[in-house]
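Some structures are shown below for you to check.
Only the coordinates and a few stated rules stand behind these numbers; no lab work does. Please read these numbers as outputs of a predicted model, since none were measured by experiment. Cβ atoms are built from the backbone, for glycine too; each structure is taken alone.
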Structure P
Amino acid sequence: MADGDRGLARSGPPRTVRVAVVLWWVIALLLLGQLAVMWSGHDQLGRTLVDQGSVAPQEAGARAARLLWVNTGFAAVLAVAYLVLGSLMYGRRPWARLLLTVFAIVHLIMVLGTGAVFGPQVVLVLLGVPAAVLLWGPSGAEWVTGEHD
């Protein structure tokens, strides 16, 4: 590597990678915020399930709690993955970019599979798509897979 190239390699990630990582971190924080909102509306969820005819009134509390815990598990795993793998992108780890993409695809499939494509979920998709494009775009790919010091 030429001396001029060494300075570029040490200067840190290009702006596209930094923006992508920040977008993943924002998605993680939004997921955690959604969890807080869901838990604060625990009682309302039970009433909604009864109103929709999904469960009998005596089962509403248990069903709501079960739904909240399942959603909490998925959201926590996704949030941690986005935070940690996003941070690892600064270390130029190609496997972190691949894992981040896999988590994002699973997340997208979950969102589309549940039909929750409105409201907060659409914001997550609108942030995740450009974040993935930036990581896999020319400057992001070149920086992640280029020569390392």
Structure Q
Amino acid sequence: MKRIILLLLLIPMVIILTGCDKKALTTDEFIRIMNEKEYKIEDITKKYEDEPKLKKVIIASNNNYQIEFYEVDSVENTKSLFNINKQTIENKSNIKKSTLSTNYGNYSYYAQTSDNKYSVITRISNTLIYLNVDEKYKKETKELIKELGY
């Protein structure tokens, strides 16, 4: 009887954990969404020609800030890029107001608020979004990242 109860408890957990993967945006989807939101789009991939791991680099900007979208050649290289940028954000300031970090399935997220700046690096599969904005745009950019599914 205990085994049956244990199995009944474990089955939903296994189903939930296997469904943790998020769907990454394609570069075209990112551009379309940001265009609809009236962001200025700039493809700066050519600036990274010496970095073959980066397939696409797109900057979406408005009058207040910019959001960087990266499409990388592999999940492993994206994880590496995520970790490098996370460490850079962490080392920016000794005075951290708040940090949030999560990592599961094909998804990683790190956000930090310090020195009146809000910085985010988030990854799904082989794509990555990075932003570093004034803290006054934190709520706006958090909502945007959530809407993008990151």
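Suppose distance in nm of label points 7 Å out along Cα→Cβ at positions 70 and 86 works out to 1.3; of P, Q, which structure was it derived from?
On the way: P: 2.7; Q: 1.3.
Only structure Q yields this read-out.
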A value of 2.5 was derived for distance in nm of label points 7 Å out along Cα→Cβ at positions 54 and 126; which structure in P, Q was it taken from? P
Ranked by distance in nm of label points 7 Å out along Cα→Cβ at positions 46 and 94, which of P, Q sits at the highest value? P
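Thinking of P, Q, which structure, once volume of the Cα convex hull per residue in Å³ is computed, gives back 141?
Computed on structure Q.
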State the single structure among P, Q that was used to calculate relative contact order in percent (Cα under 8 Å, 6 or more apart), giving 21. Q
Figure out for me which of the structures P, Q the number -11500 belongs to, where helix-only ellipticity at 222 nm (-39500 (n - 2.57) for each DSSP H run of 4 or more, over all residues; to 500) was derived from the coordinates. Q
